[in-house]
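Since every read-out is calculated from the coordinates, none of them should be taken as a lab result. What you see is a predicted model; the values in this text were computed from it and never measured. Cβ atoms are built from the backbone, for glycine too; each structure is taken alone.
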Structure I
Amino acid sequence: MQRMFSLGIIFLILFLVDLYVFQAVKTVSQALTPTTQKILYILYWSVFAITITTILLATNTSRSGVSPGKMYLASTLFGIFASKLVVILFLFTDDAIRIGKIVWNTSSSDTPFDASRNKFLSQMGLVMAALPFSAFVYGMVKGAYDYRVKRVTLKFPNLPKAFDGYKMLQISDLHAGSFVSTDPLKEAVHLINKQEADLVFFTGDLVNNVATELEAHLDTLKNIKAKSGVFSVLGNHDYGDYVQWESNEIKQRNLQTLISAQGQMGWQVLLNENRLIEKDGQQIAILGVENWGNRAGFPKYGDLDKAYRGTEHIPFKVLLSHDPSHWDGQVNEAFHDIDLTLSGHTHGMQFGVNIPGWKWSPVQYVYKQWAGLYQRGRQYLYVNTGLGFLGYPGRVGFLPEITVFELKSA
């Protein structure tokens, strides 16, 4: 009953939005022939019908069963809806002006103003609405696989001299189940190997929900090479928490399958543990924790105390932790000698503005650290915006990222 009521509210809101935007469509189509108008109106309301049908189907489909086709359809419909909100801004402006004209007409005996809807504002609303929709479409066609290599040089006074110039590479949030082809990841792996990194890190969310999503990409991902190894940690999606399992045993088996698959790829999964990397008799420590979230109710599976144990004497430490809220939530509060934390999780919300001097995304209202490099005292956090995508099968502004870090002795 509660579910039906919630759906009813959603459908009512969608209908009211469409009905309001329809006023702009009617206004700008006045000069068209009746037949053309009729076709245009049918097409307009057909989108509403498809949206309602898609929502109904989605509510009866498990998250593990969403096909790529449905994902692209849902994202296109969302893009259309978001564009309609732009039209509403112009219609609100128009209505405010019209109300002012009506008040003036009723209180003045002078020549009355025409209080009908302004055709120009309706036209501008529809034209401006095309901009975000075009961005959404471009993000799906091009942005999702427009891999970018970002280079970050970090200086540390406590970095062992043997590691001066050491190169570490980070990828994150692959979400293998979102890929409809193996070709894009082959391109990504080629770019990764081209960097000739000493270490490669993967910071969680290898799949959307289930381990089987990885099967098609095993042969591709096992080709990732690093001079001193590939290390990974788990993200919130890797645990299968968003799927209804027949039993907890089956859920745990799925997780173990995912961990074993990474071993087959040559990746070392760090489950609240650490590894010491040695070069010319000197060492640095790589710590890896399970998912630990301090925002939006994400679980705290990670045990940093356990991962830290045995590294007390190591002069330089790198932590792999999927969720960046771990940094403020625990790392820089109680572990002041962890020099660099590498996270992912946010995706930069896969949509925003990312130009020199200005970085904006809706995700920043949820996460304080959400994309790029952050510093507090001697400690650094880097949030990788991810290699794959989830939900919206595209990226606008925050493109798929491969990050290369060069460590320097200060």
Structure II
Amino acid sequence: MKRSIAAIMALALAITVALTAVTLPSRVTPTEPIRLGFVGPLTGPFAAWGLNHRDGMVFAVEELNARGGVLGRRLELIIRDDRNNPSDAIATFRELVEVQRVLAVAGPVSSDIGLALSREAEKYKVPLFLHAAGSDRVLERSSRFTFRTCLPSASMHEELFEEFIAAHRIRRVANVIADYEWGHSIREAVARVAKRLGVELATEVAPLAERDFTPYLRRLKDFDPELIVATGHPPGLATIVKQSHELGLRARWVTGSVPPAAPLVNSLGELAFERILLTNCANYGSEEYVRVAERFRARFGSFMEQFAVTGYVTVMLIADAISRTGSTDPAKVAEAVRTGRFVTELLNWPLSYTEWGELMEARMSFAVIRRGDPPGGVNPGAGWHLETLLVTSRPVRPYEPP
């Protein structure tokens, strides 16, 4: 009997070892894809930003998978619309983290969304990459999982505004902002610049969803601004340009916050050329940009704007962090991003960060829309291209949260 029991126990142990040997490889060499999440505006006032950003991420995932993935695993992008609603964005973020088990999330454009999701990222310890969402208040001194990419914080725009206003000897500035986080951050930044330079400043505050700016612009008629800063009202830029022209405002320049160029040209025609200052992060003049943008156009049939560039680069940044750490642990990936330096000719600056996730080497720039096709197959037949007009003389000082 004792020998029978011993034999049974030995057999059971052998079966257990055999089963373990079968199941272990799937843990050591995972076959599950590495999931990334996109939470951005696919509808609403920021849709032009979000759709481009999504396509850039999709394109990067496809190219990486064609090369064999990362750590031998395929990437999978799970896409969600934030509907420009912080509550919806929070629910979506939690679903991606808790149910889909994503490694990282990217996509917020609105500062209200960025502010809400940055708190979730810190709570769940999952990296969040801001496409725009440039309000100063998005980052706190304790932030460790939230990172900017294309758009530095509002206060970091001060040096860009200041250098441009001083270079062109502008004396009267009008600031039209939207009544939300980003708009008020830009209001504060422009006010500080105006005070330092001693220029006259007039400010108008409109709802984010405003479609008729004539009442606000009429109040600026007698002020006769030389520069209209519309950076603080991203969705209103095209309408502000058109209606200011119709009302006879003679401002030579109008600024926008990383606005999509193609919709501006389609909407404004001749008014889009040589006048609109686009805050810009993409290095449209680099050979690498031309190569990637030609492939992007072949895939999507559209021009690769800076939002698509940002989505593409963000995926490559995450993939680089995974490769360097040999890990898909979100905390390790976040640490690698925060302490590393990702250099690409696709952007105007390397991606390196303060410990709280602010850009350390951003040399901010204005681009303008000029007539003439861009090089190669980037946007053939368009009749226009983007060209850098001004770059800050040095990297702007990173924003430091209080």
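Identify the structure, out of I, II, from whose coordinates mean count of other Cβ atoms within 10 Å over residues 162-169 was calculated to give 19.1.
I
Assign the value 0.50, calculated as FRET efficiency 1/(1 + (r/R0)^6) of positions 130 and 258 (r between Cβ atoms, R0 = 41 Å, to 0.05), to the correct structure from I, II.
Structure of origin is I.
Tell me which of I, II gives 4.4 when you compute distance in nm of label points 7 Å out along Cα→Cβ at positions 114 and 370.
I
Of the structures labelled I, II, which one yields 16 when relative contact order in percent (Cα under 8 Å, 6 or more apart) is computed from its coordinates?
Corresponding structure: II.
On distance in nm of label points 7 Å out along Cα→Cβ at positions 186 and 362, which of the structures labelled I, II is highest? If you can, show how the numbers build up before the last one.
Working: I: 3.6; II: 1.3.
Of structures I, II, the maximum of distance in nm of label points 7 Å out along Cα→Cβ at positions 186 and 362 occurs in I.
Going by FRET efficiency 1/(1 + (r/R0)^6) of positions 154 and 338 (r between Cβ atoms, R0 = 25 Å, to 0.05), which of structures I, II comes out largest?
Top value of FRET efficiency 1/(1 + (r/R0)^6) of positions 154 and 338 (r between Cβ atoms, R0 = 25 Å, to 0.05), among I, II, belongs to structure I.
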